[in-house]
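Below: a set of structures, written as structure tokens.
Please treat every number below as a calculation from the coordinates, not as lab data. Note that the coordinates shown come from a computational prediction; the quantities given were computed from them, not determined experimentally. Cβ atoms are built from the backbone, for glycine too; each structure is taken alone.
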Structure P
Amino acid sequence: MISITILKKADAKALKEIRILLLELRSDMKKISGTLAELQTIASDPNVVFCIAKDGSRIVGMGVLYIVRKVGRSQSHIEDVVVLREYRGQGIGTALLKKLIAVARPKRVDMIELTSNPRKTAANKLYQKLGFKRRETNVYKITL
């Protein structure tokens, strides 16, 4: 049975399983080499909600909500929503997102944003089904 929980304390096993999940999102291993100290910092940050889906003791899915406090409002961004291929189609992604949304409400978050690759048709349909609206905006980045 799959359980959805919030990662509060990170260990080496969790890091290893999260790295496997990140391979589903990123093809460059150098970009997923994070350390245990980094994961522990993220998991203990009060402005981050690191949600995981577990099959027994194995992490099979995740999603992360980052809350940004601004003058006059709070908004958040969901990142790294991913479920292992063999677990897809079971509603785990939906459960992860619903949990993140539910946790954001009492934290007085005004808005949740996320981005998605247009080629990820199933993911985009899921976001729309949950009430996310596509925005007309330009997304820019600079690599440092």
Structure Q
Amino acid sequence: MIWFNKQLQLADIIPFGVGNMCDHVGIEFTEVGDNFIKAKMPVDQRTKQPYGLLHGGASAVLAETLGSIASAFVVDAEKNVCVGMEINANHIRSARSGYVTGTCTPIHIGAQTHVWDIKIHNEADSLCCISRLTVSVLKRR
């Protein structure tokens, strides 16, 4: 298990999606495991680009949300804060409706940086986007 709190539950993560970008685009956390977090996001007027496809930036928002929150739960939050440093997203397939689901797993968990792999699938379980997020772990002031 990678989480600082070994008893981490979905109910611990859900409040991190209230009153911020998650609310704006409809991101909902759906599952947490020993080394992953999942969330879904609607493909609707909030997350589509003008051609009616899922906006690449919306996929990046889902990916960065998952990776940033995962980092926040890996560290001791009383001593550290985690901030995104770099994100890369490859858009493999489009989505026009329904939901996409992102699954975030670690590539590297170090003392000063974390690197996350985020895969986003559509409702048919086809890969739509693969993203990598690098997060900096900073000491709280």
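Summary table
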item	result
If log10 I(q)/I(0) by the Debye sum over Cα atoms at q = 0.08, 0.12, 0.14 Å⁻¹ is computed and equals -0.22, -0.50, -0.69, the structure in P, Q	P
Test item: distance in nm of label points 7 Å out along Cα→Cβ at positions 11 and 75 calculated as 3.9, pick one of P, Q	P
Entry that produces -5500 once helix-only ellipticity at 222 nm (-39500 (n - 2.57) for each DSSP H run of 4 or more, over all residues; to 500) is calculated, selected from P, Q	Q
Comparison of P, Q by distance in nm of label points 7 Å out along Cα→Cβ at positions 35 and 51 - largest value held by	Q
Comparison of P, Q by relative contact order in percent (Cα under 8 Å, 6 or more apart) - largest value held by	Q
